[in-house]
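There are structures below to look over.
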Structure I
Amino acid sequence: MIHILVYGVLGMLLIMLVSMTYHFNALSKEKDDKPESYQEKIIGSQNFNYAALVLVIVLLISYTYVVVKGTPYESHLMEWLNIIIRLMHFTFGIAWIGASFYFVFLENALNRTENVRDELAGNLWAVHGGGFYYLEKYKVAPKQIPKHLHWFKYEAYFTWLSGFSLLFVVYYFNAKAMLIDKNVLDISSATAISIGIGSFIAAWIIYDLMCKSPLVKKGTLFALVGLIIATGFAYFYAHVFSARAAYIHFGAMIGSIMVANVFFVIIPSQKAMVKAAKEGKPLDPTLGKNALARSLHNNYFTLPVLFVMVSNHFPSTFGNPYSWAVLAGMSVGVAGVKHYLNLKEKGKYNVWVLPLSVIVLLGVCFVTAPQKNTGECKPVNFATVNRIIIQRCTPCHSSKPTDDIYTAPPNGVVYDTPDDIVKLKDKIMQRVVVTKTMPQNNKTGITPEERDLIRCWIEQGASTK
């Protein structure tokens, strides 16, 4: 099997190497024959090579998965795919969000009045990393397009590609365990995956139509309608997928809208402006305005997406009975904070935006607080609790799991000894009793009575006697 895998890897890399070599040889001739178009060809070559690289990686991963499926190597492969793709997703995401934050700050902080040439929309002096920088923004485009022009697009594309791959690795390849909760909706894996991907397409179509409608000119109303629609998607996901998967799909839905903005609106607008400037044709200023508007929308989308990315570590959010409302409230709160920062960068100070946003966030914290259970407790000994944990929890949380998905204890949490159980009693209380998010999708069928016995044992001091 290892030999087959190695030959497959070498074969795919060889195909990619031959393709890239051919492409670069063609470019070398172009440099001598038509130097004026060489730069454009270089950009096209880069796009080709990136696409080829992504294709090879996808084929390689798919081929490897087919080879190791059903063997002891399968779980090891999935774990390392999770690690590598997650790291890539964070890295590209930081680059994309950083660029978004910076350019919105730049737009907001431009000097537009003092000593600004007629052709400029503004300028900015800045100091960073021991150096001084001077930046200028043109109203439309400079009289002559520079030879070397940097495009901000690959950060967005690779963030989405890595995130979509991670969605497959974590949720779609293990749909029965991670995506579907039969207590929410009993559907097949193929149906659930189709709903997930289809919802991203539907969300983009709805959003794009909103942006092309007269509604976009009414900022507050546009935001309100968008919030209602986004909340509808959150409600839909919460009633179709498992709790964690519902949150992740909400974040993936927004992220897909963001990258579609880049791919379908922002970059095409920029290409059209560059082409018109090079050909000496009149420039359409609406292209720049539309691209800027979508960039600003992406800027507000970032914090809700970041919240979703970290929310899976906090079951009081996705584990709440009204998880969709919690998600909507948190999205409003963090987007409000971003709005305050954007206003501040413009030199505009609003006395109510930040306090109201903080109140919304604190309100979500308050309403998600667990209610005190007033049920009476009879004395519960450790032996009773231990039997429940062995039956309901240790199939996954053991040094040697017996679960059909997890071959290693999730997050390294094990309940092999009484000391393991006692030292993790607070985590057990939060996940098993309060939020009821463990066992995952209640796969082992723990009952409300068993959860209550665990609660009573912990409230009585969590003794091992």
Structure II
Amino acid sequence: MPAPHHSTHPGRCSRPSVQIFEVSTLYGAATLAASVDAGQFGPRDAARRILLVTTNAQTPEAATGLAAMTGFDRLAERFDEIIDWNEAIRPFHPSTWAPLRDESPMWERMFRHAWQLGDAPVELVVESVHVSPAKALATIFSGSAVHVYADGLMSYGPTRERLPQWLGCRIQRLLHLDLVPGLAPLLLAEHGVRPEIVPAGAFKEVLGELGEAAAGQPELAGVAADGPSAVLLGQYLAALGILTPEEEEELHVRMLRGAVAAGHECLVFKPHPTAPARYSHVLEKTAAQAGVRLHVLNSPVLAETVYERCRPALVVGCFSTAMLTAATCYGIDIARVGTTPLLDRLTPYQNSNRVPVTLVDFVVPDLEGGAVGAETAAWTNPRTDELAALLRTVGYCMQAKLHPLLREDAVAWLDAHLGEDTARYFKRRRLTALALPGGGTSVRARLLRSSPSARWAAHRIRAAQRALR
């Protein structure tokens, strides 16, 4: 049964339409707030605006809720009311629950009644549209227009999987931050979805609000007073199965040692909210051995809030979106650690993290490669044209069936650029499967690539072999 909600407009709203904004992260909420401030959803009184908050962690009850994050209340002022999606669909989990399409009229009537929507037209503004909770909302409100907003580097990669036509045809636009100036998103391009940039100025003002909201927080104030010159970003890649916990510990240690080697003596580590406490303990021990000061910031604030309050000279990470925000919005030098091994570890090749890792590996200096110093500008011209061509090729290799028109460009790029410096972005087996330059050239491979019946027979043989094991 849908949970009660708090509203500044009790009773049925008389405005002509309803906009439902689904959000699961503070960064996403900041993106939405900036978009609303910039007028991308019309004037304030044009529609009733509902902020639908969801906690998608594996165990939502143990995670820090979005409403508890510092500054959330300020962002929420842009909306008429807040509804907790987890409560609304309890006991189901928001990442796994989606009603059947045949049941959508029943669910829509129920939610319209519970949320007092009446018969007003509904617009949905959602995150990852191919998975729930966004997909669940699109199923329930089956006649609604859908706007997708992207709050990270994955917007520059292809859609994870083909969307059903009933959903893809309803997507009006893709709102995204211009994290790499001039680079166009590939996400949802197969549906002809129009990308629209969330203005950087509006986003920076929202981040300033979050910084002001955190000004009185004792832990952050103490860190800022010590004047750390470098920020280390944790991502908790072990939770995604990309690294083991021990490997991720070592990754953080490498970040710290690299920053110290670059001349930084006071650092702050911003762990992922769900990362285990032992990560911090290992770093603290390493910092003590190196004779530098380290602050571990466990407060529920964005990394961008740390930039606002501490004004560091360097931000170090693996492939966190917050690295690009530091460079683009704050002009802070950035450096990467550990991206090259990840390119090989990501499986399958279509893994959605591949484009963020590729992007960061290509344009961000390697902290351990000697290119970054305490007085050296780390963020240089991101070579947008070269990056765009590389990402189109990687995107085609990831989702060739969604982007057949990219094949010719991919072949040309691989013919011209595939070599020692770029081979890490591709898997030979993947190139072989797609009959692309750099792949295998055996008689068997040529046969499989040229003959649909041979590919079908090979598939049946492999399936039978697996069944006999």
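Each reported figure results from applying straightforward, stated rules to the coordinates on display, with no laboratory input. The shown structure was predicted, so the numbers you read here are calculated from the model rather than taken from an experiment. Cβ atoms are built from the backbone, for glycine too; each structure is taken alone.
Listing for the model above:
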| read-out | value |
| --- | --- |
| With distance in nm of label points 7 Å out along Cα→Cβ at positions 102 and 126 derived as 0.6, matching label from I, II | I |
| Of the structures I, II, the one that 3.6 was derived from, the read-out being distance in nm of label points 7 Å out along Cα→Cβ at positions 158 and 190 | I |
| Entry that produces -12000 once helix-only ellipticity at 222 nm (-39500 (n - 2.57) for each DSSP H run of 4 or more, over all residues; to 500) is calculated, selected from I, II | II |
| P(r) over Cα pairs in 10 Å bins from 0, in percent from the coordinates reads 3, 15, 23, 23, 18, 11, 5, 2, 0; which among I, II | I |
| Structure responsible for 0.70, with FRET efficiency 1/(1 + (r/R0)^6) of positions 294 and 390 (r between Cβ atoms, R0 = 41 Å, to 0.05) calculated and labels I, II on offer | II |
| Computed 0.90 for FRET efficiency 1/(1 + (r/R0)^6) of positions 238 and 350 (r between Cβ atoms, R0 = 30 Å, to 0.05) - originating structure among I, II | II |
